[in-house]
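Heads up, there are several structures right after this.
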Structure I
């Protein structure tokens, strides 16, 4: 039995899975925002609850914002800022009395969909998060790839490729640079683009997606073309078998037809066989992927 924890900014979700990926139990609690010790205790409480519910002592995998720095052994790049600079893996292992495995939440999403989700059976899978931010995770042969810097898959903080004149230098990004993919393709980035082209409007990404009007449709067309360029650069670099979209904007069903129709102009090949697919598990992918950080022995 394996336990997966999705450590989010507002909630902590937990699931227990058997070796076939069947769900045995599920729990969630509010995240103790700003409270590191409280976060440790909340996770410990969830693990104890799932152990008791299943009558088993499960392995524990945790999907988290940010990552563990290979240089310091402490959390970096987490938007849940009270985690930054903390030895989260060591503190959890000590509190739980068992080993834990931690990974970036986008990596957990990719691992879930590559293991028994929409990209099951594919050798190279790139998982994309299109939400409040833009993240990514890479799975090869069923294993997450993190890299020596712990940032594999972080495509959202590369510049938007093949920029048009009006896309330079691009919007300012919180990382300190301008024109990052995230500033165009996140939910807030979509809303900001619509407002720039249509002064005086203030629609959210979700509202734009539902709006049949000409202005909103033009905004979505720009979004699709930019996403096609951005993913083409991923295809050129990794040549993945499948790309799975996650996050709120992955619910735009038109993306799965329009983006593959557009990205061929930018991919360095005579044809593109990479599949672009929606997630099988949706919002549950992160917590399931955390559980799969402990793969079935022999797999």
Structure II
């Protein structure tokens, strides 16, 4: 028996590439740009929608400029509250990646999960924080706490894994062990760095863990940093590692796919990875 859940991803470019513009104005422009796509998703019957990493701003981590600390806000907070109204209006779960201020001077790269009735369910904080040329994230984010939570939404059990996290199979496994049926990976990544991995790692996670993955990447080139082209190509992949839907490399767009959760059972009846795994034999994973 099929268990169809209609899911959506939004990939967007930054409409303001001018550092002289106040941070709040850039955030408002990016937020406002997303609203028509959110409404389009609701009108198309999307039941679970995920936005891109730090959706309401540029990917500012190529800088090490303290002005971007002003982009952080509490979670839950004003942005999650505003989007809760859209979740309730369209009976649509919305995953909201945002720059979180936990307390003065303590910031996380976070994704909030809002249920279909507008209720805030909780958040995931990015665990793995890169620190390399063009991606100076440790300047802006503290490594996440809180583990790998699963959110029991109205339509499916959802997990979140943010950008750089996707290179680490350990957390992807934890999400599966915790019961994820769909894992969303909002990202900001550029051509020439990770593009050859983009369609390799996440399908592998989907297969190894027997769940769906929705991968989101922004599009365009963001000045003044110009670290490269964000290549979009957001997609859904099923537990067999097959691509279900895919976006373009360049366009602002909504990607929609109908995911049949019954496939998870079909796949796991064949590939008994959870039965056959040997946690008692994996001590080396935490000894080094």
Structure III
């Protein structure tokens, strides 16, 4: 049986509602799922409600961009108290920074002669956090680009004409924020961060010193050799192992949720170590 602990809804840059994600997970016969929207927990109540009605084990989560030295990281928080006022206050600067960057990007695109406007962006991002994927969708809808990857490559990626950085906490601050919300901190898709496996052997112990709790070992772009190396690092430093598809729906090309009938399947055996850290009930088949 499979789990998928890395899902995005339309409350950040996914295209599905939390209810739709829960229904898809049930159809795929997943054992457990986690909602991990970027910089927001607004979709979690709806997600937990529908997962419970479908008999799914659901873990509240989020994904936060962070910096460590010269590296941009993504850190997943699992088992967080999504009702925490302190957590929402800590997330507010990240959300404001996204909004400010969106305005700068739209203004730059207009300077480049493109017919795009802020109200058009709002019609694409109907709720939650708006970001570059929504701008890419706007460019695609208007026929300015032929695909979402083209939008990023030509305009929105780091170094492209409409690229702007945004505020991010340090990795230490991000891990602390997750811990203060009663969650555990997991480094997202580390193989994407270092495909050649040159930085990770040094990076992981540095992050462990700062409180890192786990590694996302199972990820669609992680080939078997990377999985083995990450499993070895997790064992060496006593880290929990997680896995997820990073599902964004139609907002990310080739995005497929884990589950029955798909080639990507993080094993539900990883739930046992998570259950030791979080207040979740592990299904009998995963024990």
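To test your reading of the models, identify which of I, II, III gives 45, 28, 25 for Cα extents along the principal axes in Å, for residues 147-266 alone when calculated. Mind dumping the intermediate values first?
On the way: I: 45, 33, 26; II: 45, 28, 25; III: 42, 39, 31.
Clearly, the read-out refers to II.
Taking 0.10 as the value of FRET efficiency 1/(1 + (r/R0)^6) of positions 27 and 99 (r between Cβ atoms, R0 = 25 Å, to 0.05) derived from one of the structures shown (I, II, III), identify that structure.
Values: I: 0.75; II: 1.00; III: 0.10.
Comparing all candidates, it corresponds to III.
All of the numbers you see were taken from the coordinates with simple rules; none came from a lab. On a predicted model such as this, the values are computed, not experimentally measured, just so you know. Cβ atoms are built from the backbone, for glycine too; each structure is taken alone.
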